[in-house]
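The structures considered in this document are given below.
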Structure P
Amino acid sequence: MHKQKGANAERELIALFWKSGWAAHRIAGSGSSRFPSPDIIAGNFSKKLAIECKSTKAKAQYITKEQAEGLKKFSEIFGAEPWVGVRFSNKEWYFMPLKDIKQTENQNLVIKLEDAKLMGLKFNELLGEFP
């Protein structure tokens, strides 16, 4: 069930990108590949994004050190910007650049709901569309 929730969140995000005129693709099984890969790659003529997606009912979402390193490595090779997208229950998507996410004592990363609201970008802002 947990994997299904994550896959559904990724599919929802893919639809949002396509609806906005961007190309996007979900990399199924990204967490189990021996090669670093994000959950989603998305882009248009001028911008490429590599996104690690998370969906949670909690008030904080953790990203392992290995996931963060894999996202960074893939992004460097592919020429994409590394981002983490988090959808807290019944809230909209928030996106944070990998470099701006707080690190825990054991080198993992954490995005708290209040931090996402303060510093994260909403979907249209991620695309460069500001109201």
Structure Q
Amino acid sequence: MHTDPIADMLTRIRNAQAVKMLEVVIPFSRIKLLISQTLKNNGYVDNIKEYFEKDRKFIKLTLKYINEKPRITEVKRISKPGSRVYVKSKNLHNYLNGFGVYVVSTSKGVMTDKEARKNNLGGEIICSIW
């Protein structure tokens, strides 16, 4: 069975917030860093730090809480390795009427659904967050 590194990342975030951890460590990949930066830019995580340990690179995310409640209520993988989900910009709708965001991988990088619509870009819907 092949593993899905992005699903693993999202599960680590979900599990860490379930037990109110302040930080979560994720094995490094470029796409995971871009997703992390999108989460930070949209107020879902407080900080991102890249570091090396025993010749391996990791990403450390500082999770965000508001009144002791996790900022991320739910995070779901949409496009999976076995079934990719692509959408054109005109078909990219608001997630939960704008209360949440889709993280979209476009030809101009990883961004939210709102940014993709603004730039008239479609792409692969990686995950949804609210």
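A few points about this structure:
- Structure (P, Q) behind the derived value 21.1 of mean count of other Cβ atoms within 10 Å over residues 79-86: P
- Winner on mean projected area of the Cα convex hull in nm², for residues 15-62 alone once structures P, Q are ranked, highest first: P
- Test item: helix-only ellipticity at 222 nm (-39500 (n - 2.57) for each DSSP H run of 4 or more, over all residues; to 500) calculated as -10000, pick one of P, Q: P
- Source structure (of P, Q) for Cα Rg over 2.2 N^0.38 Å, computed value 1.04: Q
- Parent structure of the calculated result 22, given that relative contact order in percent (Cα under 8 Å, 6 or more apart) is the read-out and P, Q the choices: Q
Read-outs: derived from the displayed coordinates by stated rules, not from any lab. Quantities reported herein were computed from a predicted structural model and do not represent experimental measurements. Cβ atoms are built from the backbone, for glycine too; each structure is taken alone.
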